[in-house]
Structure I
């Protein structure tokens, strides 16, 4: 008798758990993988093709070329990407060690929680990429992740680069000089004419 009651209770608990699990929405809130809205970008034989650009994946492009491509890959935060690239790895011909050795143009650290295109962790926890384009894609993943963080904190999307940079400051980079430099680039660099 006792055994039958235990079996009936286990059957009821199992039925309740199955019913509850069937009603859960397990679909991801954000889609991951390669961004879907970048169809015009083609990768073939070690080159990236976009619009009139033909860029070798193993050679860091000029800032203007990155800026043009970032409009498509990074979306509305493309100017922020360009400003951070200039601050982190230098302007044309002044690329940092991490840009040259790791294809890490914007100083990304190897992430532990979010989707990434990084192939491994390098010195000082910097992310290492197979090419500079995968580093740009990873920045897009980071931006998507941090937009979610901003939205959870403020119940809205960031309205401009100032808000977003203030939000990522402290986790992306802890130095006030970094933030001041990025704001300076956004205000004064020729590619940023309509920012801030």
Structure II
């Protein structure tokens, strides 16, 4: 075998071991189904809350039936960014851990991923828990998503983006959100907002 042939085989093996070439589109390219009678995005400010422990959480992958290892891939950060990207399709302003936007809606992260080196399959659970900024529940919306022939390094955030489509669509179509929209997404009273937001924890900055 020539030197070039050996290099090509080595490159192929590397791709197979790492989980194949990324197949999923970026999270910010997902498309949401239209909301009947509504022109998206809703004119509301949304803050995604991600705790420090969530943002620092690394992805753990399954190497074999009896062995797993923790990677350096920030699973929680990928989830937070994907959540912001998908919610931005439905709301006018979405930021992570930024109370300075004076959010009218707060969304807490739900999500966990598992990737297997044996078959390069990624399995995800995800969702959004939504409240008004003064703590009135708007609902919890969840889904699951599987990605075959995936690469955990490049496909994690896109896979969360695909998983989050249904939960965000369910939120956008929920009666509770429709009532808020009908009232013009009024700002909750400041004392109540400040008191409830303090219960969330530390707002770690996210770039």
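What follows draws every value from the coordinates through simple rules; no lab data is involved. Computed from a predicted model, the values in this text were never measured in an experiment. Cβ atoms are built from the backbone, for glycine too; each structure is taken alone.
See the values below:
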quantity: Structure with the greatest value (metric mean count of other Cβ atoms within 10 Å over residues 112-119, set I, II); calculated: II
quantity: Label whose coordinates, when mean projected area of the Cα convex hull in nm² is calculated, return 16.2 (choices I, II); calculated: I
quantity: Structure from which -15500 was derived, helix-only ellipticity at 222 nm (-39500 (n - 2.57) for each DSSP H run of 4 or more, over all residues; to 500), options I, II; calculated: I
quantity: Top of I, II by relative contact order in percent (Cα under 8 Å, 6 or more apart), largest first; calculated: II
